[in-house]
Every structure is written in C-alpha cells, then in structure tokens.
1. Please compute distance in nm of label points 7 Å out along Cα→Cβ at positions 69 and 133 for structures I, II and give me the label with the greatest value.
2. Going by distance in nm of label points 7 Å out along Cα→Cβ at positions 93 and 117, which of structures I, II comes out largest?
3. Upon calculation of relative contact order in percent (Cα under 8 Å, 6 or more apart) from the atomic coordinates, which of the structures I, II produces 28?
4. When helix-only ellipticity at 222 nm (-39500 (n - 2.57) for each DSSP H run of 4 or more, over all residues; to 500) is computed for each of I, II, which one produces -14000?
5. Suppose you compute distance in nm of label points 7 Å out along Cα→Cβ at positions 13 and 141 for every structure in I, II: which one lands on 2.9?
6. From which structure (I, II) was distance in nm of label points 7 Å out along Cα→Cβ at positions 53 and 101 calculated, if the value obtained is 2.6?
7. Suppose percent of Cα pairs over 29 Å apart works out to 11; of I, II, which structure was it derived from?
8. If distance in nm of label points 7 Å out along Cα→Cβ at positions 61 and 85 computes to 3.3, which of I, II did it come from?
Structure I
Amino acid sequence: MLIRKTVEADLVQIGLIYENAKRFMRETGNLEQWNSPRPNKDTAREDMQKGIGYVLEDNGEILAVFMFSTKPDPTYDIIYGGAWLDDGPYGVIHRIAVKTQGVGLFGVCIDYCLKHCKSLRIDTHKDNAPMQRALLKRGFKYCGIIYLLNGDERLAYQKI
C-alpha cells in the first residue's frame, strides 16, 4: 500500500468512496454529517490543487482518501468544554473516507499523518459513533467542542 498526493485520475474513484462513506453514515445513524453533495470529487480536486489531498492506494486501486495539512485550522482556534492537549504546532486531517470499513485503512492514514507531525487534530459529528470509536482506538483523546465556519458543532480530538 502507498500513500501519495491525489492526482486528477483518482477523482472518479474518490467520488465513489465519498458516496459510499455517506451511505455508511446514514446506515449507522449519522443523518446530518456530509448531508450535502460535498465532499465529492470536486472537493478532492480542490484539496489536490492546494497540495493537501491524499489517497491510499494498492495496485492502482484507491482504498482511502483524506485531506492532511500542517497549517493551523481556524476552526480549532477556540475550543469549548475542554482544551487541546497542547498549544504547539499540529497537523489536521479532514474528509477521511475508506473504501472498506474495519480493515485497518483508517489507521494506515493516521499513521502516515503522524509521521509528518508530532500532534494531530481531527473532528467529527456527534452522531458519527464509528468514527469516535476509531479515534479512541487509535489513541486520540477527546478535547471538547469546536464549531465549523458555518456554525456546525463538532467533537474535537487530538493525538500527540
């Protein structure tokens, strides 16, 4: 398996992975997160153009997609009901989706990001129980609540 930056040829497969992830969310009781057309292949194209789009591939098949950046995320400036584990530099991962649930793909992506930063932050919807379990399993700590730029509430996690 290989993690690399997204290229144009990946976008159709990425779009299918995002649609599958949305379907999985609905099936597991998360009816609100990713409820609009985005994320989709256009979102992945924007991440690619910014140099922050990544895929996990195996033999030419895209198995996971995510956005990773080491630039501060403005939605993480203020946290409610808790605190970040530290105030130092951090990486952030967003829009992670895997082709197949429960086979360790999420962990491979997290491990890649942690090789490029000492501290990693992520957030998820309160109804995304599978993601919350996956984060805790991978050693993330719940830190509090953040609000997206559109005002939506998210549970915030960090791993150092």
Structure II
Amino acid sequence: MRTQISYEYPEIVINEYEKIIEAVTEKALEYEQCPYEAQVFVMLVDDETIHEINREHRGIDRPTDVLSFPMTEFREPAGFDQLEEEPDSFDPTTGELMLGDIVISMDKVKEQAENYGHSLSRELAFLTAHSMLHLMGYDHMEEKERLLMEERQDEILAQCGFTR
C-alpha cells in the first residue's frame, strides 16, 4: 500500500495525521480483502480549496468535508476479482491498483470533531475510511447502501481503535 499525503493546510492540526491516514487506508483495504498492492493520494486542504474543487468537479458551490475521486470503476463494491479485465486500473510502472484521490478539509475536521464531540483524530480517521469506501465502489445514495457503508466504516474505525 502506498499512500501519498499532501498537507496543504496552513497549520498542523493533528501531529500524527500521516500515521492515522496510513493506518485507516491500510485497514480499509485489508477489511475489503483487496488482493493487490494499491496506491491512494490524499490531500489535506482548507475550506476555500475544497470549495473550489467541489465547484469545479461537482458543480456544487460550497465547501464539503471530503471528496473522493475514484480512478477505478467497480461493477460492485469492492469487486476486486473483476479488475483483472481492467488493465487501466493498474499503474503500468509499479503494477499497483490505482484507487484514486481523497481531498479532506481540515477546517471541516476541526468543525465536525467539535460538533460531534469526538477527537480530531477520530474525525480524520472517519473521513478517510468514508472516502476509501467510495474509492472501492461504495455509495450512500440509497438507504440500504448508506447502512452498509456506515457499518463498514464503523468496523474499519473500530479495528483501528477509533470509536465515538
């Protein structure tokens, strides 16, 4: 697993942010039984930057907490067995599965941690787990999908030691 993290926020909010992100991305892949070495790129930004990205890529003119940009299309969530037929899903240089990009607003990490009454670390871990599931094909547009995704998020976070 290769997680590349770009910290573009003006202050260090959580000293161990790299450790948290790497632990959660690895646990999410392990939990979903990904049989490949994979790569994920994570960018930690402010509300202004994520607002601009949200407007540009999704046509939504407001900041959000996290954005996921999958590079691999799954026919079904975490359907890794179908990816052998999709050579564009793998980095031609390293052979790693290219899952995609995650953009997290550290302003929202601070705001939501306070609003929900838990730690900054737990909020960062939650947003990372949530986005990793999106990169592996999960969604929450329908109630059944939302419940499944929430269950998986909670289990990944618990296995990493992050509880509410």
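1. Details: I: 3.1; II: 2.3.
That would be structure I.
2. Numbers: I: 1.1; II: 4.8.
Max of distance in nm of label points 7 Å out along Cα→Cβ at positions 93 and 117: II.
3. II
4. Working: I: -9000; II: -14000.
Attributed to the structure labelled II.
5. Values: I: 3.7; II: 2.9.
Attributed to the structure labelled II.
6. Numbers: I: 2.6; II: 0.7.
Checking each candidate, the match is I.
7. Corresponding structure: I.
8. Numbers: I: 3.3; II: 4.2.
Structure I accounts for this read-out.
Every number here is computed from the coordinates shown, using simple stated rules; none is lab data. These figures come from a predicted structure and were not determined experimentally. Cβ atoms are built from the backbone, for glycine too; each structure is taken alone.
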